[in-house]
1. Given 2.0 as the derived value for distance in nm of label points 7 Å out along Cα→Cβ at positions 3 and 27, which of the supplied structures P, Q does it correspond to?
2. Using distance in nm of label points 7 Å out along Cα→Cβ at positions 19 and 67 for the comparison, can you identify which of P, Q gives the largest number?
3. Could you tell me which structure in P, Q was used to calculate helix-only ellipticity at 222 nm (-39500 (n - 2.57) for each DSSP H run of 4 or more, over all residues; to 500) as -25500?
4. Looking at structures P, Q, which one was Rg and Dmax of the Cα atoms in Å calculated from, given that it came out as 18.2, 54?
Structure P
Amino acid sequence: MRLDDSLIDELDSFAKKEHVDRSTVLKKALEMGLREIKLEDALKAYQKGKISAWKAAELAGISLWEFLDILKRRDIGFRTAEPELEEMLGEI
């Protein structure tokens, strides 16, 4: 993978500030970015009605409660069918 010189400079600057090497910063950035991509993908599928909140949380790699909190913070309505709600409550 090729990175622009400005991005490399930014990585190096941050690594120096954190007292770590560039690869540590890259690894952390990739992990955080992938987590965010998975969440956004799950949110899109949930908003389109393709998957339940339970499945969206699973796809995002977070708990149902974390997913519901994200829905609330982003002002996205919660929706579920009664059987799904009973299943979720049974899992508690």
Structure Q
Amino acid sequence: MSKRISITLSDEIIEELEIWAQQRGQTLAGLASHLVEKAVTEAQINTIKLSEQTSSDLRKLAQQKGLTPAAFAQKLLLQGLTNELREES
């Protein structure tokens, strides 16, 4: 499910985002959504205290799956949440 929100950004940031979105063939809203999702995922990963070995293993597994470590970690988090919800049912 998606929810619409409003944010206020400086004119300079809007201009940069408009240029970037145009270069990527995306709408401004689409690019902004992508960037927020990416930032949230990276923040989630940064809050998880991983050992060096675990971090290395995560990078290797992500590469095998053809994903970035952030995307792979997000997928793992979502799978874990899905499993927890199933167990509660």
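Taken together, the values in this text are just the output of simple stated rules run on the coordinates, not laboratory data. Bear in mind that the values here come from a model prediction, so they are computed numbers and not experimental data. Cβ atoms are built from the backbone, for glycine too; each structure is taken alone.
1. Working: P: 1.4; Q: 2.0.
Matching structure: Q.
2. On the way: P: 4.0; Q: 3.3.
Comparing P, Q, the top value of distance in nm of label points 7 Å out along Cα→Cβ at positions 19 and 67 belongs to P.
3. Working: P: -23500; Q: -25500.
Traced to structure Q.
4. On the way: P: 18.2, 54; Q: 16.6, 48.
Label of the originating structure: P.
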